[in-house]
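Only the coordinates and a few stated rules stand behind these numbers; no lab work does. Computed from a predicted structure; not experimentally measured. Cβ atoms are built from the backbone, for glycine too; each structure is taken alone.
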Structure 1
Amino acid sequence: MFPKWYDKWNKDNPTNILGPAILVGAAGGAIFIGAAWWAVWQGPYDQESMQTGPRGTGMHVARFTSDLNTQDPSIANFVTFPPVVPTEDSVRAGDAIEGVEPLLADLTVENYERLITAMRSWTGIEDLLEPGLENYQTVVARSMIQMTQELNEFWEAKVNQNPATGNVGVNCYTCHRGEPVPTHVWFKLGDVNMAAAGWSANQNRATVQSQFTALPSDALEKFLLEDNAINVHDLEPRVSAAMRNPATVQDTYRTYALMNYFSNALGVNCTFCHNTRAFYDPAQNTPQWTIANLGIIMVQEINNDWLVPLTDEFPADRLGPVFGDVAKVACATCHKGYQQPMHRLDMISDWPELAGTGEPVYE
């Protein structure tokens, strides 16, 4: 079959291929077995599930065990100090510090300085609320303090969800994480596809707001700024006018865009809030669905009552590139990809000055 010279050369130069073949096979087999053992028993693919609905319905959220043991890294940079209980000898900050922020003037000097120091760390703004310095950051900070107090007082069902302590709350760090501008804020984009007219101008181009999908880029605007109904079109092909769901296909696309945003913002899937076998039956939704609806209303209030009114206070370079609108918040602004912001870290017990709209209660 082969030329004679080839057969003669092989006969004169024998090569032992059995030994290396056994060695390579043994090494390959060991690697395969080790990899399989690591993946099945010890590897990063080991998962745990959090049940969100009745067992047997597939209503659970799976997590890699390694991810469950990894906390939000920004927690390590959270600065907090215990409050200083006022005494009869305590001096009012408004009487001792010239040009003190009027909103905080009734605090004692110790608690005023303590709060200002923490807020500067939380926001990364070194001269925040500097006495006598009236700039846009001072105006915004004043409004944000009032917003934080109201959120902790009137939205307790949403922001206090720690069954162990009863306290979670929010403060500047919940959103800012040490940065002057919080991450995951958003601006209105308008038409993102100028090459097409009509509805297609709102989608089919990957943007931050669409989570880099072809879904509509105005879902946050329609649902978290405006109060549009979150709904999808009817499944039935023929529905009477009286019973017809008013949601259009376009509304459905927007709803999908919002749900996709929720999933990424909280690091969960559809079954966190819904029984995916019965999307149209609200009785089968999980308790998290109710909390999510409270969150939507709360975000609408933050955007419309606290942020939009500040539009004229910001310099042009802090406004949106298309409509010149103020930066607005959404779920990810606080959650940062985690089910609970700051993993339910108590953000308010040390800060009675931010716990409500009334006089701080020190214990």
Structure 2
Amino acid sequence: MEAEEKKDIKKDIKSLTLEELKEEMIGLSEKSFRAVQLYEWMHKKLVRSYDEMQNIPAALKEKCRERFNYTALRLIEVQESKIDGTKKYLFALADGNMVESVLMHYKHGSSVCISSQAGCRMGCRFCASTLDGLKRNLLPSEMLDQIYAITRESGERVSNVVVMGTGEPLDNYGNLLRFITLLTDENGLHISQRNLTVSTCGIVPRMRELAREKLQITLALSLHAATDEKRRELMPIANTYSLAELMEACTYYFAQTGRRITFEYSLVRDVNDTKQDAKQLTELIKGQNCHVNLIPVNPIKERDYVQSERQSVEAFRDRLVKSGITATIRREMGRDIDGACGQLRRRFLENQP
């Protein structure tokens, strides 16, 4: 009975590689060039349905409807910052789950921050994404379509992608790798691996596995504390993997890929922003080929964490720089909208009857 049920599950056409799609077309007694046409409509022209595919025969469209699901996220809400033009998007998935994404403008181009899961199970104390737990992993197509939908709505070419929204990307590892393959494919948007950043809270075995893929992406590790004791207070994952294990994984990642690690460090007033914290951080990461990205924490109403004073943030950075560590303060984007990960999604869900 189980085998019969599995036969009825439709494949997700937008998550297939071009080669896989060619095989599917042959299985449908179609020429392989039809796969090239379909792939271009989905991943270059970014159409939302088979109906928009002008050179695909009606009979093939019908075959595709019967055999494949077609992912097209539904836009629920857009917030635009009056300060810097940052846009935050709330999308509905086919099953009613919600995800959010952000479009940010920089001198070097437009950057989109996407979600990799609906919800999150990592439990980081200062993050709104994790408050309701993990609903499910996103498919590669659902990750891609956040970028596609924003490209359509904004009319802007996306030059950089950050997988740093709701969810832990390495907790959705297989789908993440396929997403990267599709995003960087020359037959699609063809975004360079070097223009892609993937964030993790530090799942050590997955970090090592990712290192062996030898991709040219940037890996951003959410560190947020320089001692195991303090990190365990902020991030439950620290109960599983120690900072020593994390640093070993970072060293291994650089050795395998040649790509320096970015350490994300959210500064919380009187929690991890002191002179002592800066000294401990310096001692921890000394010798790593890395960059430290200091982030004034984005307060959420469910937690009592307070953002560090600007003066404290700058002093923290200066101490790192004087110790020979490359460190910058992240430019705050969209402060007048629900800018922090998970805020817009959570507010929408709270207002549902």
Structure 3
Amino acid sequence: MRQVYFGMSSPGPTIRITPKSGIAGGEVTIECDGFDTGNPARCVVWFGTERAHIVALGPRRVVALVPELKQGGSAEVILESPGQRSPPATFVIGKRIAEDLHPVTNPAFDPEDGALFVTRSGSRGEQLPVSLFRIELNGEVSEFSGDITNPTAIAFDEAGQMFVTSRVEGTVYRVNPSREAVAFVRNLGIATGMAFDSAGTMYVGDRTGTIYKVNAIGEEKAWVHLEPSVSAYHLAFGPEHALYVTGPSVTSFDSIYRIDQQGEVGVFYKGLGRPQGLAFDDRGNLYLAAALKGRRGIVRISSEGDAELFAAGMNLVGLVFSSRGDLVVASNDSVYSLSLGINGTLLG
């Protein structure tokens, strides 16, 4: 809790912001006591020098939308009304690093040089002139490839080779250093999510309900069957070498599946709205794009199953951690970076 003082001389109530990070358009809640809302038109929420749009206003609770800051980073949040101005509380806002994209799951970092790869996936069957983009460490965005129709998941194996799924073709492509996309394995249904285990085995999620295992020479076999997804399966490896899977359905109470090495399926967590891309930090916490109790953004779930909204954001589809501790989140048209000092795992 942060002690704040309204006015010049009398101590005021505390305020608390949840979550404490987010991207432009995300919804945050500011809990307070005694905020003067007698003149709503003169009540303001400041994020640094930017005024936020207020969604709901009351003396104990204010809901606001995160404004966009060009540079991102930490911002001082202040509540202001006639005769009252709270001391600042800290909030981390993501910096938009690329736009006019169409990711549908996690972006991915090249382990060799740290460049970020992200898709412009397009609608089903749409052949775009450029469907893969590369974002350098300095933020420069360049066109990378247009050879893959409806690219969905991107993953790198332990040797640094890049693989991309095409959901319209049911194919995984291997992209070589000269940017040529070569079919590695076919006939995987509506191939969406992809991840590698510690032994280098590839796993691919067919959104109609099958998880495939693919060996080093591109031979596939059906491994596990789950409920179909209305959009995609998203895969990541977590503690004890288990595979974690999300697949949004038509309900608002979806599950995260945990599949052990023997292929036994269990429910790790239930009660999320449209859970999508996911990743683990080095402490075993799971992060994923989802809605929790009606609030949207990045949800963090501990290994014990305790869930909280970690970062606010709308229309999020995936995330990935950089080697520098940044959390990169992807919406359905843009990519943002939040400097949070979190180290991700090597798998997933």
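Descriptive notes on the structure:
- Which of 1, 2, 3 yields 22, 44, 21, 9, 4, 0 [P(r) over Cα pairs in 20 Å bins from 0, in percent, calculated]: 1
- Structure from which 14.0, 41 was derived, Rg and Dmax of the Cα atoms in Å, for residues 238-333 alone, options 1, 2, 3: 2
- Comparing percent of Cα pairs over 19 Å apart, for residues 134-253 alone across structures 1, 2, 3, the highest figure is found for 1.
- For distance in nm of label points 7 Å out along Cα→Cβ at positions 22 and 278 computed as 2.4, the structure of 1, 2, 3 it came from: 3
- Label whose coordinates, when distance in nm of label points 7 Å out along Cα→Cβ at positions 126 and 214 is calculated, return 2.4 (choices 1, 2, 3): 3
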